[in-house]
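Each structure below is given as C-alpha cells.
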Structure P
Amino acid sequence: MIADVYDHWEGSRATFEAADRMLATRALPVDLALREVGPDTSTEDLNSLDSLTQSCDVLLPMGTFLRGFERPSVFLYAKDPEGQVVGAAAAVAQFHDAHPKKGMVWWGMLSTHASRRGEGIALTLGAMVLREVRQRLGYSECFTGIRAGNSPSEALCSKLALSRTDTVDLLAINPDCFGGGQMTK
C-alpha cells in the first residue's frame, strides 16, 4: 500500500453563483455536442470517456455511480463532429443520507483532450455540471481534491469560487490496482 494525498477544496453557494455567471457569457465551442451519461449511454462513448479521463490522469468512479444508479449524479461530456469525446466533467453525491456532509457532492473529474486544451471546455462543462447539480438535484455545496502543484486545476477551481481548505484527502492505494499509485491528478 502507498498513500496518495490531495489538497481538499470546497465550494458553497458562491461556487454555484459563479458557475451561473460564467455560463451567462460562455458556452461550449460551437462544434461540440453536449451529452450526458445515463442508462442508454453507448459502450463506445463510455470507453471513450474512460480513455479521455485516463489520458488526463483522472480516475472515474464506478459506472453505477456515474450513471446515477447508486447515488445522485451528473456526468456531462462533449463530442466533436467526428464523434470523439473531447471533454468531461461530473459530480456524484457520494455521502450517505446519515453522513454529516450529506448535502455535498464530489465535483470535478474534469478532462479535456490534449488537442482541445485552452478552449475552456473543462471550465464550461464543470460550470454546467454545477448548474445541473443545483437545479436538478438540489445541492449547493461541493468538494474536490487536487494534487498540490496542479496549477491548472487550482486556477479553474478558483474561477468557480472553490477554496482550498486546511484539510487534505489521504487515500491508501494498492499500486497493483491503480497504475502509478494515484487516484487522480
Structure Q
Amino acid sequence: MIRSLALWLAALLILSPAFAQAPADVRVALDTAAGRIVVAVHADKAPVTASNFLAYVDQKRLDGTVFYRGVGAADYGFVQGGAQNDPKRIRPPIKHEPTSQTGLTHDDGALSMARYAPGSATGDFFVVLGKMPAMDAQPEAAGDNQGFAVFAHVVEGLDVVKTILAAPKSATAGEGVMKGQMLEAPIKIMTARRVP
C-alpha cells in the first residue's frame, strides 16, 4: 500500500505541469564603460529573438559596440545600443516575435530589439526604464501594430542603465526623431558574455 502510494505520488509529480521545471533563462553580462549590466535572456518565451541576441554574444559581435542613444530622463525612458548596421557585425534580419505572441512586456528593465519594419531587426537593442505598454504589440490598432520584440530583462545593473540614460545628449546629432537623442559620448560595451 505504502509502495503504491509512493509510486502514485512520484508519477503525479512527474506529470503535473505545476511541478514541471521551465528552462532556465540564459544570463549575459554586458561590461560597459559605465559598469556591468547582467540580463536574463528568455530563450523559452522568445526563442527566435533570444537566439539571435545570443549569437551576437557568442560570436563577440557586440564587443566594442556602444550605447549611443538615450530617450527620457531619470527612471523613465530607454537606452539603445548595438551593432549600428556595421556590415562586419550584423547578421541577417530575424522574424519578428511580437509581445502578443511571447507574453513578455515592455516593463522596467526589459530588453527589446530595435527595428524599422517587422522582420528587420538585426543587432541593435534597447533597455526600458519604467513601463512602456505603447511599445507592446497592439493587434487592434491600425498600421504597424506589431510593437517591438522583448527578449530579456535586466537582473543586475539597472543603476548603470540609468547612468547611461542621464548622459549628456548632442543637440545636433541624429536624424528625424532621433535628433537630440544621441549621446554626446557613447558608452562603450567592452564585452558581452554568457555568465553562470
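Where a number appears in this text, it was derived from the coordinates with a stated rule and is not lab data. What you are looking at is a predicted structure, and each value in this text was computed from that prediction instead of being measured. Cβ atoms are built from the backbone, for glycine too; each structure is taken alone.
Details
- Rg/Rh (Cα atoms, Kirkwood Rh) - structure with the largest value, from P, Q: Q
- Origin of the derived value -9000 (helix-only ellipticity at 222 nm (-39500 (n - 2.57) for each DSSP H run of 4 or more, over all residues; to 500); candidates P, Q): P
- Winner on relative contact order in percent (Cα under 8 Å, 6 or more apart) once structures P, Q are ranked, highest first: P
- Entry that produces 0.95 once FRET efficiency 1/(1 + (r/R0)^6) of positions 87 and 159 (r between Cβ atoms, R0 = 25 Å, to 0.05) is calculated, selected from P, Q: P
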